[in-house]
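None of the figures in this text is laboratory data; all of them are computed from the coordinates on show. It should be emphasised that the depicted structure is a prediction, and the values quoted were computed from it without experimental measurement. Cβ atoms are built from the backbone, for glycine too; each structure is taken alone.
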Structure P
Amino acid sequence: MKKNRKFWAALIIFSLTGQVAWVVENMYFNVFIYKMFRASASDIALMVSASAVAATLTTILMGALSDRIGKRKIFMCAGYIAWGISIISFALIRADVISALFGTAVAAASVGITLVIIMDCVMTFFGSTANDAAYNAWLTDSTDAGNRGAAEGINSMMPLISILVVFGGFMGFDLDQASSWTTIYCIIGGLVLLIGILGFFLVEEAPVKQPDSLGYFGTILYGFRPDVIRKNTVLYLSMAAFMVFNISIQIYMPYLIIYYEQTLGMADYVLIMAPAIILAAAVTFFFGRLVDRYGFRKMVLPAMFLLLAGFVLLWLVPSKVPAEGMGMKIPVFIGSLLMMSGYLSGMATFGTQLRNYTPEHMAGRFQGLRILSQVLIPGIIGPQIGAWVLRDAPTVANSDGTTSFLPSADIFLAALIVLAIVIAWLAAWLPRIRESKA
């Protein structure tokens, strides 16, 4: 089906804004509790895991509800408005206020970390309703096999564009200052809220089949039924491979910025990463079109090997090059470019595969399963592997008497090992499947 400009505008605006919000959560909430409340690797892993559980439960429940109601637009738009308000609420979580109430820095840090984790789950409920459940179901309903790779290529490069937007926007802020975080949360939350309002005028409702006789709870459980699994074997096996791929990503991603800034001492990591992000976004855009042309079978392994090459280079950097100067920055740049290109190209390839094999007009009830393989299991297992790898990481003393850990490059080695499992599985399985014509 040929899509009009309004569709592409809605896709870009909702995808980019949603990913900006997710980047702040997935990459900078970790920095926030690390800098403001001296969080440990275990604290960060707990926050990521709790958010993953909240995201999955929300997507299962709200995706099924959108199927039953037969509407996506109201969940998208109202969800973005509530999502924006919940992000703004983080401006109220201030270390100085908590310290005044609880006295010692250690006690205040513990309370602050707990509050952030709770509010992260609340924010995730609104974000997953709007983005994971409604937006992704709308995108599946609104595309077909002829344009899904192109749409997924744009959708999958938005995380990189959003990282560039957030990195660039955060350059003007001193993230060691609480006032900077207050401003950031108000700006990002306000942007998401405004996009939700705009969506009422921009988004065109996708065609959704009238509700069947399953009932709401039957719709929730539909994707877990053995007969449904047997009829959609390729979809579920693709989800299994996607799950292990995302476990690999979650081993290092929660600690990535802290690693760049604190371990490598790259205070200017934004300037180094920006060109890599721009190039990786271009790679992802064209990769999506190649998926449309050549299919999942031929394109998924090249994406995996790009990611593997990035892991190898990032793992070797600290032990093979000087700790300062361009001798380190160039390998970090190349490794980051390969890592991000492989990650987002992999997301585009798997995303297209899952959408192609999702039963028609049932996108809402299958979004929970997608999030289970993309967020829940990876979000629990990956960060815990990363925390285990960093269990003996060196620490530095802070001025308030607390300590902070320094992530090591071993997180990339652990991610590489898990990714090797994905590559071996795909190499054995791919010759046995045929491309979907959905």
Structure Q
Amino acid sequence: MDKILIQGGERLNGAVKVSGAKNAALPVIAACILTEGLHRLRNVPNLKDTTTIKLIMSRMGVVFQEEDGILSINSRKIRDCQASYDLVKTMRASILLLGPLLARFGRARISLPGGCAIGARPVDLHLKALSAMGVKMFLERGYINAEVSRLRGADIFFDIPTVTGTENVMMAASKAEGRTIIRNAAKEPEVQNLADMLRAMGVSIEGDGTDMIIVQGVETLNPAEELTIIPDRIEAGTFMIGVTMAGGELFVDGCRPEHMSAVIEKLQGVGAEIEKRPGGLLIKGPERIRSVDIETMPFPGFPTDLQAQFMSLMSIAQGSSIIRETIFENRFIHVSELRRMGADIRVHGNQAMVRGKDHLLAAPVMATDLRASASLILAGLVARGGITEVHRIYHLDRGYESMEEKFRSIGANIRRVKA
């Protein structure tokens, strides 16, 4: 098992290239099941989660080949409609295979996703929506068994916006009879990237990026000849927070400012200077970091996937800040590890009050989930008094492509070693 060692105190300067978005790549890869043929995807990140979904689909008969930065996916010979627990337990997004399997084959057997450190994230909303489209389901020994003779369009309302729920219904609706309307739909850029994929396959979709998406089902789909995965706005935000903490000047190459309005506004509020440049953003860390409050919200609000990283930033800011988490109920589990490094944080329900300190102290810490691991890396970049050891970094590899190498390329004293 690997760990990451960080000697804090180095300023960050240069440029970093943002990888493709994990949360866009997973549903787009799953959508390749919808029709036989050869699909071609660009900018797919090399992550633990993308490897897992490829392995699950390979067991079904899908063939993957990567060459010259293009991932080719041949979905012609799918022989199995089952996603087994041994792989699904490592990645909750495997539930995204349910919609496309039902659309193409009329049946699916998907293991219920396992527990999650940051919250329950139940699939009830997915199942309720698919039932409205005519799917019959029953649970048996931890598996969702689903079948339908022909999906039919429906008018679906989500009680809360759900990204994977919206995506699952979009994929199912692409081959359903008639029109499907998704109300209170998720508006995230990753949902829009999936809509672009489905349009490339011949589906008529309107309203992606708004809270009402309309999908007109079609009888026959064609493979997507080429689609590019959007840049990862969470990775971009993590590096932007990093340079705000450590100081220096960084060009974030490939990020899309329109996907990051809330993050840009908050970082400008703490004192960072941010300029839009061709192809990305230039950010300069402030001499003094001011405290600001944040509240996580669905897009276009401040993303929950950057809350932990922003808490690290606020731990060395001047003054006090309130961080309110509205998306996941257990997303403050990184607090105890930041406290080990000297952070002054008090949690009350879904709110954390952070009193900024002059500095953090190097310490051995343990990552508890994907974004918590990133927050500890950032804290290590500015910690004094020795080397910060971040353990259980397999969480990090689920969503960040070569993070330590990218930070090292812009001046950080960071390395990965065997624990």
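For which of the structures P, Q does the calculation of log10 I(q)/I(0) by the Debye sum over Cα atoms at q = 0.12, 0.17, 0.20 Å⁻¹, for residues 186-273 alone return -0.51, -0.78, -0.93?
Only structure Q yields this read-out.
Among the shown structures P, Q, from which was the value -24000 of helix-only ellipticity at 222 nm (-39500 (n - 2.57) for each DSSP H run of 4 or more, over all residues; to 500) calculated?
P
Quick check on the output: 13.6 is mean count of other Cβ atoms within 10 Å over residues 66-73, derived from one of P, Q. Which one produced it?
Working through the options, I get structure Q.
To which of P, Q does the computed value 21 (relative contact order in percent (Cα under 8 Å, 6 or more apart)) belong? All intermediate terms of the calculation are to be shown ahead of the outcome.
Details: P: 29; Q: 21.
The read-out comes from structure Q.
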